[in-house]
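Enquirer: Listed next: structures, encoded as structure tokens.
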Structure 1
Amino acid sequence: MTTKIIMDTDPGIDDAAALTMAINDPALDLKLVTAVAGNVTVDKTTANALKIVNFFKQDIPVAAGAKQPLIKPFEDAARIHGESGMPGYDFGDDYGEPIAKSAVEALHDEIMAADEPITLVPTGSYTNIALLFSQYPEVKDHIKEIVAMGGTLSKGNMTSAAEFNVFTDPHAAKIMYDSGVPIVMVGLDITLKALLTPDTLDKLATMGRAGEMLHDLITHYNDGDENGHPMHDVNTIFYLLHPEAITTEEMWVDVQTEGPAMGETVGDIRGAYHDGKTNAKVCVDIDTDYFNKWFLEEVSAIKD
């Protein structure tokens, strides 16, 4: 049985890898891709999503979304992902166009038309999700869960407290976490452990057209060190397919929207402040060896 998903994304190199897995794994049915400003501007993230969909010759609709966060100024991550968001591989110029609908309209229509609750997989800022919930609150009852890359219970990668996706639009993150929809927080607590090792990266280059593309992108990824590259967004897909390889804890997560801790995700780890209620399943540990093994298996199974 396949899981129907929608990816809301800001490609970005690790987003491109996550899209690759979502498009090609037969256990997932990717119905729609929506783009948002994040790693780079939304015109570039939309083009990059189209490039990956077209690379695999898929007829999956791509819709352009929010150009900026709800309130705070936009701050990209071009220093990590390059000016285009996906340097290192030539996808050509003929990769199609986004659909006429906005991301919010496309999300609403796809969710409401689905014959079963759908899973949302945001791997960028959550601006599109917040706008969707604000404009069409009825969709919440038709969402199975949100498996979201972002957040941290410890040190951030944007500030000492905040992870990039949440920091980019903390007000949107707060709307999402307060929505009542079941959320899995796939944050830095596991993504900084699940490094794609140098050995795995070398093997990618020998794995056909898809492996070569991913290898060329990841070698231009300015995130990581001699131990490997964190494939942050890919962990959402890994969780969907192999939840047994990830340890989670149920807790309430609050999002800070102002001050020096803006973008911090604060987990009520003692269950002391919300009368025992929880709003998220937080990923806290991962089988890193299995993650690398799985990554290679996924790519090797892709037909050229």
Structure 2
Amino acid sequence: MKYAEGRGAEATTTDVLDGVRMDGKHVLVTGGTGGLGLETARALGSVGASLTITGRDQAKLDAAVATLSEQVPGVAVRSVMLDLASLASVADGAKAILDGESVDVQINNAGVMMCPLGRTADGFEMQTGTNHLGHFAFTGQMRGALADDARVITVSSAAHLGGSVDLEDLNWNSREYDKFEAYSQSKTANIWFASELQRRYPNLLCASLHPGAIVTDLGRHLDEDDIATMMEKSKDRGGPMVFKTVPQGAATSVWAATSPELVDHPGAYLADCHVVPLLGESYDERAAYAPWAMDAESAAALWAQSQELTGIEY
């Protein structure tokens, strides 16, 4: 795929923000205490946006606020405790944010990756429960804070190519658990959520995206064998895995938050700061989406099930 100048796999947050200003805009980033979330917040704050970051650990939140204040002097930033693996924490976090200013851009960035079988506080499988159901419940309760034309950006992954969503066993109650498949399912769910949110709320601008392979704390559950498995899977999807820096990994989230081009592609799936094609239309499968990723009927079914499981009605 031929990329425009300043975009592509090597583009950084600085590249995509050249000439961009976000004065008067408020940006919310979940999982903003480190890695891609912290860099996304820093970059958008550097061009004038005020910020709210969320995280599960107060000490990490305090450290992130201190880092942002040092790196972006004068930035307006607040932090909110939010554990996506607890619906009670999600409700408390959303309530705290609703008491503040409206949100122009919400970036659903937080998540867990390929962890051992575990359950959230509400009994959901940890990866689907955190990556999808937690953000589903949070975004539903944030509706009152979102500006009429807000952007809602959800970080997915090329890992969605590893499998669709089992709507008959969303929380791995009857299947043998596979952490790779569970992660793929949660990332497909992220795409379905973004596209269905777009269909239901056309005033919003929604997108999902693949940030790329980046070494961050997200991979804390991976051992050497897991990494070797991932490298093999990558070879089957267009070539050896190529790692990005954190500013390169956050670039697509930042582009999604700011690009006027995205207005013409509501509900799209993105990678490397571009809207990417269906699998088979790209030379590199990591820069494409799987056929099931845009299955509107399944996305609607997942939405209905998510409402039932979380008790959140949009």
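Just so it is clear, none of the values below were taken in a lab; they were calculated from the coordinates. Computed from a predicted structure; not experimentally measured. Cβ atoms are built from the backbone, for glycine too; each structure is taken alone.
Enquirer: Using the calculated result 2.8 for distance in nm of label points 7 Å out along Cα→Cβ at positions 82 and 122, pick out the matching structure from 1, 2.
Expert: Derived from the structure labelled 1.
Enquirer: When you work out distance in nm of label points 7 Å out along Cα→Cβ at positions 42 and 258 for each of the structures 1, 2, which one comes out largest?
Expert: The structure with the largest value is 1.
Enquirer: Sticking with this one: Of the structures labelled 1, 2, which one yields 44, 30, 25 when Cα extents along the principal axes in Å, for residues 178-249 alone is computed from its coordinates?
Expert: Among 1, 2, the structure yielding 44, 30, 25 for Cα extents along the principal axes in Å, for residues 178-249 alone is 2.
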